[in-house]
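In the part that follows, the structures are each spelled out as structure tokens.
Throughout, read-outs are computed from the coordinates displayed, never taken from laboratory work. Because the structure is predicted, anything quoted here is derived from the model rather than measured. Cβ atoms are built from the backbone, for glycine too; each structure is taken alone.
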Structure 1
Amino acid sequence: MTERPEDLARKGWMSLLAKAPPARLAALLPDLPETALLRPAEVGSVMVRGRVGGTGAPFNLGEMTVTRCSLRLACGAVGHAYVQGRDKDHARRAAVVDALMQTPEAARIEAQVLHPLRLEAETTRTTRAAKAAATKVEFFTMVRGEDQ
């Protein structure tokens, strides 16, 4: 089953919001609209799974603390969020952004919140990759005469 483009877009912004630094998200969206909590922010845990060699058999790596929140805006749009850790405010803000992205406010929220977060995440990723590349070691084997 292939995913619809709007589902892929939503998956992208929800991932971005979940990984965003909570203080930065709060700075980009200081004022929250009125909401009705469907599921107040609550802390729990999820099982993290890994794969042998990245693609092999799955195994349970361990548990991770997460906070989830579901809410409804006055216009009826519903937003959900799961974030790592115990920050209930982060989960609530992420759920508000998810809901706002399903309203006519989407373009404003994209420009005001998601675009800056996306640029900062890319900068962080590039910086981390450059630091890792600086420590990369190239191994090579020389052919010795008796190995021929």
Structure 2
Amino acid sequence: MDAVRIIAASRHGLAQARTVQDIVIEAWQAQALAEAVGSLLAISGPFEVRAKARRLGEAGGRSGAAVLCPVPRSYGPRAAQLSEVQDSKVALTDLCGLLAEVCEALVSVVCAAEEDGLYWTCVEAMDAADESRDRAAAILKQLLVRDRPHDRDLA
């Protein structure tokens, strides 16, 4: 399945999350997706972004949220369905949006957390999502610069 479709499903899942556990699960899902997108682009993406994509995959694999709230066994990670990234720029733009939404949702959990373990798990998950978003944005920027018409082409 294409990354854009999975990212849309993740955004929907996050929007529907009503409990702390649901939000943490969706944060984990988003991180797993960042890892999968980064790993796939590192293998088959444009050559000039493969190193950055590998770092996105590594950053996506770093998430404390999975420790407290693993994904329900009946579904597994949405990222496991990823088979292609048809449009890297659209996928990375959407992934950045998803990761920003994850950070916002985790802020509400952190503010309401009464348990130290949950608090620190969510802080770590926010940090991981923010790092993944920064890495995805760097790849996107490089792709946009690459595809921008050069001044000499306009003359």
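Quick notes on this one:
- A value of 4.3 for distance in nm of label points 7 Å out along Cα→Cβ at positions 57 and 113, calculated from one of 1, 2, originates in structure 1.
- Winner on distance in nm of label points 7 Å out along Cα→Cβ at positions 9 and 25 once structures 1, 2 are ranked, highest first: 1
- Between structures 1, 2, the greatest calculated value of distance in nm of label points 7 Å out along Cα→Cβ at positions 33 and 49 is seen in 1.
- Given 2, 10, 20, 22, 17, 12, 7, 4, 2, 1, 1, 0, 0 for P(r) over Cα pairs in 5 Å bins from 0, in percent, calculated: source structure among 1, 2: 2
- Of the structures 1, 2, the one that 1.29 was derived from, the read-out being Cα Rg over 2.2 N^0.38 Å, for residues 81-128 alone: 1
- Each of 1, 2 could give helix-only ellipticity at 222 nm (-39500 (n - 2.57) for each DSSP H run of 4 or more, over all residues; to 500), but the derived value -24500 comes from 2.
- At a computed 31 (relative contact order in percent (Cα under 8 Å, 6 or more apart)), which of 1, 2: 2
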